[in-house]
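*Asks:* Down below are the structures I want you to see.
Quick note: the coordinates plus some simple rules give every number you see, no bench work behind them. Being a predicted model, the structure only gives us computed values, none of them experimental. Cβ atoms are built from the backbone, for glycine too; each structure is taken alone.
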Structure P
Amino acid sequence: MKWSSAISTHSDIEDAISECVEMVKADIDENEINFACLFVSPHYSVKYDDIPDLVYTKLGDCMLLGCSGGGIIGGGVEVEQSTAVSLTVASLPGVNFNPFYLSPDSLPDLDSGPDAWAKLVNVDRNADPQFIVLADPMSFPCQNLILGLDFAFSESPKIGGLASGGQQQGQNALFLDRTVHRNGAVGVALTGNVQVDTVVAQGCRPIGSTMRITESRQNMLIKLDDSAPLTVLRELFQSLDDRDRNLMRTSLFLGVVMDEMIDLPQQGDFLIRNVMGMDEDTGVLAIGEMLKEGQLVQFHLRDAETSSADISAVLNRYSAENRENALSGALLFSCLGRGQYLYGTPNHDTEIFHTSLGNVPLGGFFCNGEIGPVSGTTFLHGYTSSFGIFRSKMTE
């Protein structure tokens, strides 16, 4: 298994693709390349329909997947608010590709059995598929797709993101082989000699202590350890320093432990969700997630320093657990709210990735929502960097 990633900022789309192809071919023989991921900034929107043919003409025959992005990542470099094309290619011997396009109205009913979801993406449930999913946020119910895929393929990793760059429906592009779609979702299920490891950095750190939900109704948090949540927050506020008090006013989140078997959660075990509102009279909080009584939760804060520490922690944890695995390539699906907007400097997350994991080829884009698992369940995130890290299942 071999990977290579390149990025170009040429204003002409043909020149940009040519430059990317030339760079990746320097790493991998063009006759060996059988998979390519392409991400393009909206500056090329008038040429979207021409892009697949340009790629195939210059790169040769392979499975092509990609989309438009408000920021582009390639060759370990992040380009935001500027013209850019990234091309990440791979030679994946012993790997089968099952590409799929899903129209906005194609999903089974959520009460359907797992076989209906397997049929939707034309994948054998016993084949241990590894999923990459890209969707248009303005036309497609991606959360329902994620729920269905988890139902049918509970052990399979799902990674990806929502296309960005367009301001209204029809302005984003999804690339699948030689076709450009302006709505729906595209993806591929990889089977055979490939494993996709996932690392999800949600950019938060915990404050206070873990507590258990003792009363909730849908997304309403009514009692924590038999106390009103707002009472808990007021007590927590008094225990914080000035910096964290200021963050608590503007950047407060709730981390929810989704795995019932985890009693001592670590960083990365929490699903981070917005605190959407609070009722001063009852002390109840509205949370951006459906809640269940008995779940462990902990309040979290987010800022640039916290986010930087979080991504370092989860990548270093992954690196320590995979010292014996040969990592071949990676895709990064990062939130539009990260990057220079959050950190004030370019290439923040990609540089930490390479510091933690070495010179692994890395491509991707900045998304309108990021797909990735927390404690074995897949979610649609915000403000997150979601990595898919590729390696062979068997020693080559």
Structure Q
Amino acid sequence: MELNPLLIRNARLLGGESASLLVAHGRIAALNPAETPEGCETLDAKGQWLAPGIIDLGVFATDKPAFHFGGITCAALMPDSGPLDNMGLVERAAKGGKPDLWVHPLAAATKGLEGRELAEIGLMKQAGARAVATGRARIADSGVMRRVLSYAASLGLTVIAHAEDEGLTHGAVATDGEMATRLGLASAPPIAEAMAIARDLCLVEETGAPIHFRQVTTARALDLVREAKAKGLPVTCGITPAHLFLSDTAIGDFRTFARLSPPLRSEDDRHACLSGVADGTIDVLASGHDPRGPEDKRLPFAEAQPGMAGAETLLAMGLQLVRDGHVTPARLFDLLAANPAKLLGLEAGRLEAGLEADLILVDEGTPWQVDAKKMAAWAGNTPFDGMPMQGRATAMWKGGQRIR
């Protein structure tokens, strides 16, 4: 059924200016249109921010209620569930949320995500895969990783890599430091991340293939990414709000909701990550949405599974970055939407005529409190439980269709 055109007026764009936006045929027709078509519906934004829908890069579950709460209109699904290593699974995953949520599957780089034999990446691209991912772990074999990078690049796909040297992190549940020592937890040095990134950057320099490090959380690793970008290498990286707002002190009472992968870092590394967001080294802010039920979290810390339900807090924590002066509103939505869209090759992520009308209205001042027991996600394992938040999405459109 063809939707009537929609005019959203009295909105505030991310640069602060007041504007109206016209939607027609599921796409953005014009900003500040000179005239409106016949039968056009009108919505008064009442001065709220109008922003592109969030494109969440690297979720581990299709969790539509949580995504809708958080203003997420597209989600790139990690290949670990399945794993997504063949055409049929990718095709099924791509249909998972339509029409009101588009799931973009990430193809498993290797069969079974075992890091040994290349998966059928070309066929998975035909089935809808938008990028290639190594999953929760990196590919240890440098020869295999080189072939993955080269083959993905020949297909126009970016490889999304996990960055931890497994020789150092095997069995570890925390980062080396005072907190891990005090709690008696097996830990790994933070250089495990930099070592993994250094290897992959050598392969990128050799092959010219693009790579995206899904999470970069240490000062040493960020310096490597910075240097690679300065050389002109095709490298990008991301982070989750947890590593920007929490340090390893958050695990102090053996809180399994703060058991993450990679583990929380030192306060110095946390500040280095905030600087990386501010200076443009970090390209993507993602939720890392990985809902885990009581069977995975109500365990001794070392036995609990890593992961957090991050979709519902992603936008609010991003708005906190704006309030703290680390980014502008426009830069925030580059991190949340424009840069992920570019990496995945989507016609979305910006407020430009001709692009998909994936839109959210944001009231940046609305106060609310995180309550793990009342979250929309199917599991409420958030390290931000009980924390006061400010700002949320109040309305949402996917392809011009009102969702909430």
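*Asks:* State the single structure among P, Q that was used to calculate distance in nm of label points 7 Å out along Cα→Cβ at positions 46 and 270, giving 4.8.
*Replies:* The read-out comes from structure P.
*Asks:* Oh, and also: Please compute mean count of other Cβ atoms within 10 Å over residues 214-221 for structures P, Q and give me the label with the greatest value.
*Replies:* Comparing P, Q, the top value of mean count of other Cβ atoms within 10 Å over residues 214-221 belongs to Q.
*Asks:* Moving on to the next point. Using the calculated result 3.3 for distance in nm of label points 7 Å out along Cα→Cβ at positions 22 and 158, pick out the matching structure from P, Q.
*Replies:* Derived from the structure labelled Q.
*Asks:* Consider the structures P, Q: one of them gives 0.95 for FRET efficiency 1/(1 + (r/R0)^6) of positions 230 and 350 (r between Cβ atoms, R0 = 41 Å, to 0.05) as calculated from the coordinates. Say which. List each step's numbers first, then the result.
*Replies:* Numbers: P: 0.55; Q: 0.95.
Considering all the candidates, the number was obtained from Q.
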